[in-house]
Each structure stands twice: as structure tokens, then as C-alpha cells.
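What follows are several structures.
Derivation of every value follows stated rules applied to the coordinates shown; laboratory data play no part. The structure presented is a predicted model; accordingly, all values stated were derived computationally and were not measured. Cβ atoms are built from the backbone, for glycine too; each structure is taken alone.
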Structure I
Amino acid sequence: MPDQFGAQPSQRELDRMDILAGLTASQKTLPARLFYDEAGCELFGRITGLPEYYVTRAETALLDHHAREIVADVEPGTSLIEYGASDERKGVALIDAAPGTLVTYVPIDIAGPALAALAERLRRSHPALRVEPVEADFTGPVELPRTGGGRRLGFFPGSTIGNFEPEMVLRFLRQTREDLADGLDGAPVRFLIGTDLFKDRAELIPAYDDAEGVTAAFNRNILRHVNRICDADFDPDHFAHRAVWNQQAGRIEMHLVSSAAQTIALGERSIAFARGETIHTESSYKHTREGFAALAAQAGWRSEQFWTDPDGRFGLHALLAT
């Protein structure tokens, strides 16, 4: 919220407020966006290549197989607006499917260094493509660059929407509908979203608790980020990684478990942990095709097409704003 003089708080100030609120709640939490500092982005890149992590392979195969079909109804001169784009590979699959159709690429992410590196790679590999990176927290309103009045195709891959609570999904879909339509004078607005589908717990748990321990390192790294933001003194080695399947909620949960009773300095505050107490760092909801389509409909989107892999692991939803 604005301060008494009307100024908006900085992202760092917002992060500090969210961290303090989360760590003083009865179930301690941290905002999942804090995973993605420079080290977190590198670790997540490693996760996507792990044998247990099926999500990236399934989605990449879908995009490779159906990219031309996905962009078939997209008009030439369209801008591709990718939310959470710290890596361009999935966007490029769509861009390369129909040269001249997606002529501007707008990657949006909170991780500035990853965005800058992405933009530089694309300017070398696709010199004719206009690249307009936007560093922002895409869970709130995002001012999109004006791209000559062309059309926009929203793109939210990776099942990242599964990290949102259901009410946050609705807010996000309503906000992106407004942002994508802004300034287009009634032109059709489309959105392609990847969702992880329900599957057996025996397949889900290893995807979030791999044998090599990369996901555990990714989870603990959030504490290092908190240390920098809040002048805190978390020792990541004093917290264990835990992934659990919450059947009732339909989600995987990632937690950090305190290995002993300890007190953490958080700036001028102190945060006490009991042995075995957890910080809930991430939820990853799984969706059915019908359930997600119904959720999207509440936010003003109609499901036009749906693609899934032969094993029914992952789904791509093509939505049209109503």
C-alpha cells in the first residue's frame, strides 16, 4: 500500500512485509516467488532436466508436436506475452512454428538477471524478433509494452499456475484478461496455459524430492534469499526438505523442517522455531481438464482447445477471453 506521502513501497519492502507476515503466522510460510534469485533460477534449471521431473519433458513434447496447431488461429503480427519467462525455450517453440506470426516476444519475470540473459540470447538467435522484457511480479497488474496495435497471445507454461491458491488463480486470470486486452480495441485475446494433471502419488513425490537432492537445495536456497532481504541469519543446513501429497487439497506441498529448537534473527525481530516445525514454501496444485476450464470460465475465459500427452501427465489449455 502507499505510504503517508503516496509513494508505493519497493519490491524489496513488499518482500520484507510478506516474509514477516508469513514467518509470524501459525503455519509459517514464505512466498514462492523468493525461490527465484540467481542461484534459485540455476537450481530450477537443473530440476527441469532431472529424470524424476516429468513436467518439462511432457510440456516440451506437447509444444513441439502441436505448436503449429496452437498458433494456427493467431494473426500475423501478434505479440507473445510469456509470464514467468526465465527461459525462452518454450516460447521459441511457438515463435518458430509460424514465422511472421509471433513477431514480438514480451517475457515477464521477477528475476532481472535471468531476463537480461534471455533477451541477449534471443537477440543473437532471432535477430528479426522484437524482444521487450518486463521485470515485474506478474501476480499483480503488469503494464505491457505497446507493440503497434497488434494482437497478443498470453502464455503461462510450466504449470506455474499450480503454485497459486484457487482464489489467486481467479485473480490472476481476471487481471491478465484485463492486461492482455488493454489497448487492443476489442481484438480477440487468447491465453495458452500449462497445467499439471492429477496422477499417482508414487509419481508425484519423486518429482519434488529427487534422489540427487537438487530440489532440496532449491528449497533451502530460499532461506539464503531471505537472509539477504531481511538481514536474517537462517542456516539452511538446519532445515530439512520435505515434500508431501495433500490428497484433500489436491496439491503437493514443499516444506522446510526445523531440525532443532532454534531462534532466527530477522532484522530486529526474533522468530522462534520448535524442533520439527515447518515453513510451507510452496504448493503445487494438480488440476483436471474440466476443473481448470470451469475455474477459467469464472474469470471470463472460454476453453477452446486442450492438448495432453499420451500418458495424461500434463495439459495445455487454449483459452479465449469472453
Structure II
Amino acid sequence: MSDFHLPPAPDLSFDALLDALEAAGEVTRLRLIGLLCEAELTVSELVGILGQSQPRISRHLKLLVDAGLAERHREGAWAFFRLAEPGGALARDLIARVVADDPTLASDRARLELAREARRKQAAAYFAAQATDWDRIRAMHAPDAQVEAAVLDLVGDAPIQALLDLGAGTGRMLELLAPRAVRAVGVDLSPAMLNLARARIEERGLRNVQLRQGDVYAPPVERGAYDLVVIHQVLHFLDDPGRALMEAGRLLRPGGRLIVVDFAAHEEEALREHFAHRRLGFGGEEIAQLMKEAGLALVETRRVAPDAAETGKLTVVVWLARDPRFISDDLRNSKREFA
């Protein structure tokens, strides 16, 4: 399980609280809330777990969405449901008050685990099909553990309120960093990759993570809301990496940080020919200029080179940039006083 702790439930208006309590006060809907506290789930998965018809489950989900307790998001042909905010915090509080060994919720969780196991098998099959290509690329650069150590060192120990992983892929950066965050969001265009990420995140018990299908050029997330954004091994696939960095800058809070991980400039044409890399890495001056155009200040660069005894391998670079805007503690305090 994750060591993540839920933040206090935010205040709701009288009408919103009444709507939420009325929506939760029904057997099937309370069971649905209990399941959505555990994972993001599709209608078909919920039908299988609860043993009820699809129209019935869909009707109850709509009532939960209308009451602000749940939200629906689409990934290709699938639609996932998850707890919404701020109503989701109330939903978690309600379920937390049910005794741990309640037979109804315990039975639902047991069937949920069967659905999760089916997901894991599907993800494992996809990973096995792609593993040869991924292993070939991994063999060309320093071990992932060294790169991740550099990322963690640059991120430091400061608390992370909101984390965003653009191009989340298999979810490794979320697995690495989400335990340090109050909430985390991963965005990827590929439903197959999101399935891999979802299996990984559920295995770690990271309940503070949401996954959304979307393009890094127009991610379906709030602007100005994140104090750490990560773009890990994504830029070399893009036609316009500068545009992606520009969008990442718009998503940062004042003083927020951006971590970019990618290859240093290289000449491995095979990556372009066989693995759809649009760019053969990036030079330091190029990244610095792109960061400047995005309104960000490049703070630090870490190069993770391959073993000197190896030849033909790639250097991975971790760049740390910061939004130069700053809100002083005095200004924050004065805003609270007059709120």
C-alpha cells in the first residue's frame, strides 16, 4: 500500500452536500462509491463486480455524476468512472466510516480484485509483445536506476501538492513520484499505455493518481495548477517539442518546476527508422532556448552517461526548469486575511 494520506475534505455548500448525501443514500450507489474509492472502473467492470444489468449500473452512475460524487472520462472506446472532487472527498469519508470487515463491501472488493487481475494479465500480454523493442532501447543508455536517481535528487524532499506526468507511458514516473504527492495526474494518448500504467499504479496502491487520455499539446487538465510537471522520454517523439514545453509552462503554478528527461543529441538513425523517434536527442543550448521561449528558467542539468567501457550508447539528460513567477508568503497571508 502507498503511504499517501488523504487531505481534509473541502467544504461544500448546503445544497451540494444535500445532493451528495441523497445520491449516496442507496444500496447500489453506496457500493459503487466503495468501489470507486479503490480504483477507476468501466461500466462493464462494475456490471461484472456487482452482478447487475448495464442499464441499472449506468443509471446509478449518472446520479453519482450529477451529484458531484463521481466523474466520467473517455479513453478511446472505453469510459472510466472515478471519484470527483470535491465531492469525492466526502465519498471517501463515508466509506471510511463503514467497518472494515463489512460483508457487502468485502465481497465487492474480492470481485474487484478479480477484475484487477484480468487487467494485469492484459497489460502483461501487451508488455511482453513490446518488450523486445523496449529492451533494445534500454540497452543503448545508462541503467534506468541511475536516471531515476538523478530525477529524485533534482526533485528533492519538498512536498508536492499536485504532480503531472505528460506522456505517462507505462506509469513509471508516477510510481516513482506519486508517493511524494498529495495528488497526481498522468496523461497519455495511448489507451494501451494507460492500461499498463493503471495496472502498475493499482499494484502499488497509489490511490492519489488519476490517469487521463489526452495529447501533450492539449492535455485535459487544469492550467496553472501543478507544482511539478514531468516529461519523461517524450520530446524525441514529437514534431514540435517546443510547443509541448510551452504547454507544460502554462500548467505550472507560480514557482512550479518542470523536469524533462530525454536523450542528449546523438546520431543513432536506427531509432528514427525503427522506433518512430522524430528527433535524435537534444543539445543543451536548444533545450535552454526552448525553455526560455516557454517562459521558464533552466535551473540545472544532469547528464547520465553510459559506462565508459561501452560504445555506441546514448547519454540521458535530466533538465530542471522553474516558473520564474513567485508569490511571497506575505502576499499569500494577506490574501487569506481578506478572503
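Have a look at I, II and say which one yields -11000 for helix-only ellipticity at 222 nm (-39500 (n - 2.57) for each DSSP H run of 4 or more, over all residues; to 500), as calculated.
I
I, II: which one has FRET efficiency 1/(1 + (r/R0)^6) of positions 157 and 285 (r between Cβ atoms, R0 = 35 Å, to 0.05), as calculated, at 1.00? Please report the intermediate quantities before stating the final value.
Working: I: 1.00; II: 0.70.
The value was obtained from structure I.
Hey, distance in nm of label points 7 Å out along Cα→Cβ at positions 61 and 213 derived from one of I, II reads 1.3; which structure? Don't jump to the answer; show the numbers that get you there.
Working: I: 3.1; II: 1.3.
Matching structure: II.
Identify the structure, out of I, II, from whose coordinates FRET efficiency 1/(1 + (r/R0)^6) of positions 69 and 229 (r between Cβ atoms, R0 = 41 Å, to 0.05) was calculated to give 0.90.
Here the read-out was taken from II.
Of the structures labelled I, II, one was used to calculate Rg and Dmax of the Cα atoms in Å, for residues 85-172 alone, giving 13.5, 40. Name it. It would help to have the intermediate numbers written out before the result.
On the way: I: 13.5, 40; II: 19.5, 52.
The read-out comes from structure I.
With FRET efficiency 1/(1 + (r/R0)^6) of positions 181 and 277 (r between Cβ atoms, R0 = 41 Å, to 0.05) coming out at 0.35, pick the structure among I, II it was computed from.
Computed on structure I.
Where does the value 2.6 come from, among I, II, when distance in nm of label points 7 Å out along Cα→Cβ at positions 53 and 165 is the thing being computed?
On the way: I: 2.6; II: 4.0.
That value comes from structure I.
If log10 I(q)/I(0) by the Debye sum over Cα atoms at q = 0.09, 0.13, 0.15, 0.16 Å⁻¹ is computed to be -0.54, -1.05, -1.29, -1.40, which of I, II is the source?
Values: I: -0.48, -1.01, -1.32, -1.46; II: -0.54, -1.05, -1.29, -1.40.
Here the read-out was taken from II.
Where is FRET efficiency 1/(1 + (r/R0)^6) of positions 77 and 205 (r between Cβ atoms, R0 = 30 Å, to 0.05) largest, in which of I, II? Kindly include the intermediate steps, with their values, before the conclusion.
Working: I: 0.10; II: 0.60.
Sorting by FRET efficiency 1/(1 + (r/R0)^6) of positions 77 and 205 (r between Cβ atoms, R0 = 30 Å, to 0.05) in descending order puts II first.
Upon calculation of relative contact order in percent (Cα under 8 Å, 6 or more apart) from the atomic coordinates, which of the structures I, II produces 14?
Comparing all candidates, it corresponds to II.
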